[in-house]
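Participant: Pasting the structures here.
No lab work stands behind these numbers, since they all come straight from the coordinates. Given the structure is predicted, the values throughout are model-derived calculations rather than measurements. Cβ atoms are built from the backbone, for glycine too; each structure is taken alone.
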Structure 1
């Protein structure tokens, strides 16, 4: 290593010790809200949907004042994920009674890529970019279409945005 190069490696963020209360409050609040959201419906087999919702929880509770946490972006992004992913999943399930991937080689890959790509295009075109939202679209196409999962996403995202709006004044950007 060059003598003028100083490596500064920290396992724990320096701000953590000085801002312990916000870190703990926001972590516990995020966990409590996510627990309530996940308790609404048994979605244990929909890991991609859960990951998208959990990622949104992170943005809302740890980056609460950033653009990605604005209600328009969160609701709009997941809305596009629902519309695009739901449409592709519905067409596939209705036309064949199963997902594309169960019928033809590379059909699943095409279905998934279209769901994500078209969701991203719609978000960018409408200024509703929210990084976890393409996960919603992907989560809808990896399994046969179910109205219950669509409703779960709507209620979950709505509750997260409501909780964020109610707690926002006490939340800090910790990232």
Structure 2
């Protein structure tokens, strides 16, 4: 069975997914890396997801994301981290729910904002009002995450090891 991690940007999907995959001796797949590889194959350009999003726009990025998720249909016994907006697409959601156990990594927006501001403000947030736009994004996506996930892990007040253990115990 695959374990699929979803949640808001900077909720720890990649970090926790890599740690869980190592602990369970499984392959780790990050759909962001799949998108970047597909974009490189199509254009010859090596860009990170945030750069692809900024350059190509939301619609083109979401199309690439849908293609990337479609390639996972044959994945077996993997830990998969999906982008924060992936579940907003019904086709993606349908594929992912059939592919394995969908776990929502629930994180406080203040923690997410701290993590986001520690780097650069991504294109999907308003640069002048990142806190408000993150709150709005969180509000838009939370219901989908909560209704779609087979399991919800509230990461607040938990150590990385505790969260990884909860992910691994999903088996």
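Participant: Name the one structure among 1, 2 that P(r) over Cα pairs in 10 Å bins from 0, in percent, for residues 24-71 alone of 26, 51, 22, 1 was derived from.
Facilitator: 1
Participant: Assign the value -16500, calculated as helix-only ellipticity at 222 nm (-39500 (n - 2.57) for each DSSP H run of 4 or more, over all residues; to 500), to the correct structure from 1, 2.
Facilitator: So the calculation was done on 2.
Participant: Another question, if that's okay. Looking at Cα Rg over 2.2 N^0.38 Å, point out which structure of 1, 2 has the largest value.
Facilitator: Values: 1: 1.21; 2: 0.99.
For this comparison of Cα Rg over 2.2 N^0.38 Å, the top structure is 1.
Participant: Then there is this: For structures 1, 2, which has the highest computed value of distance in nm of label points 7 Å out along Cα→Cβ at positions 80 and 104?
Facilitator: 1
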